Structure 1
Amino acid sequence: MSTVRFYERRGLLPEPERVSGQRRYTTTVVHRIRIIATAKQAGFSLDEVGVLLASTDLGVPAHEQLRALAARKLPEVDGLIQRAQAMRGWLIAASACGCDTLDSCALFDGSIDG
């Protein structure tokens, strides 16, 4: 199934007009697809994208919902960054490991957080 049809079924895109059985998408729909793609790239779930689109469809200024969603998403991203930094630290330590066995390796005894 195509992504566009999936978005249609999720209610993120309207059903397209059909001409001779072929779907025809307006420039508005193409722009909406770009909005969805950008929001997903920023880490928003499709449910969050749906909330954003629905509020703007109702005439709410885009910045109101966008700011609220971003404020909720930022702590999640900060947590991901912290976990990634810890992973990086552990991998740097692992790249310098000279242990003969994993049983004697400090990387696996919980003493190194990364």
Structure 2
Amino acid sequence: MDWKSDYKFENHPVLNFNMAYDDILTKDDLVSLIKWDLKKHAKNEGIQLDSDYTLGQMFEVLLEGIYKKFGVGVVILVDEYDAPMADYISDMGLALANRDVLRGFYRSMK
């Protein structure tokens, strides 16, 4: 079949986060790993992030910088979104602490 559409497909920058981290012993480890990912994406786009920012602040600065650079919205892919909770379910305290970190990070995507 030959499909035709008047829809204009646009390219968008993509940020990919894989939450299947190893060696999370504390919630601070998870925060550090997510910040590392944010900094990696920022460096790739030539955006400076302040290490003292919260995850939400870093993510906001990153998204704003990418939008200014490309003029279009950013596509966000999150692989293994629940791994920091599911992988540590035998340590309920850590699983719940990781849930709280992820809740704050995912909330900043809205």
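To which of 1, 2 does the computed value 15 (relative contact order in percent (Cα under 8 Å, 6 or more apart)) belong? For relative contact order in percent (Cα under 8 Å, 6 or more apart), the value 15 is produced by structure 1. Calculated for structures 1, 2, percent of Cα pairs over 17 Å apart is largest in 1.
The value 1.9 for distance in nm of label points 7 Å out along Cα→Cβ at positions 22 and 86 was derived from one model only; which of 1, 2 is it?
Values: 1: 5.4; 2: 1.9.
Of the options listed, only 2 reproduces it.
Thinking only about mean count of other Cβ atoms within 10 Å over residues 6-13, which of 1, 2 has the largest value? Walk me through the numbers before you get to the answer.
Working: 1: 15.4; 2: 8.2.
Biggest value here belongs to 1.
When helix-only ellipticity at 222 nm (-39500 (n - 2.57) for each DSSP H run of 4 or more, over all residues; to 500) is computed for each of 1, 2, the one that comes out at -16000 is 2. Given a computed value of 0.7 for distance in nm of label points 7 Å out along Cα→Cβ at positions 30 and 102, which structure among 1, 2 does it belong to? Label of the source structure: 2.
No lab work stands behind these numbers, since they all come straight from the coordinates. Given the structure is predicted, the values throughout are model-derived calculations rather than measurements. Cβ atoms are built from the backbone, for glycine too; each structure is taken alone.
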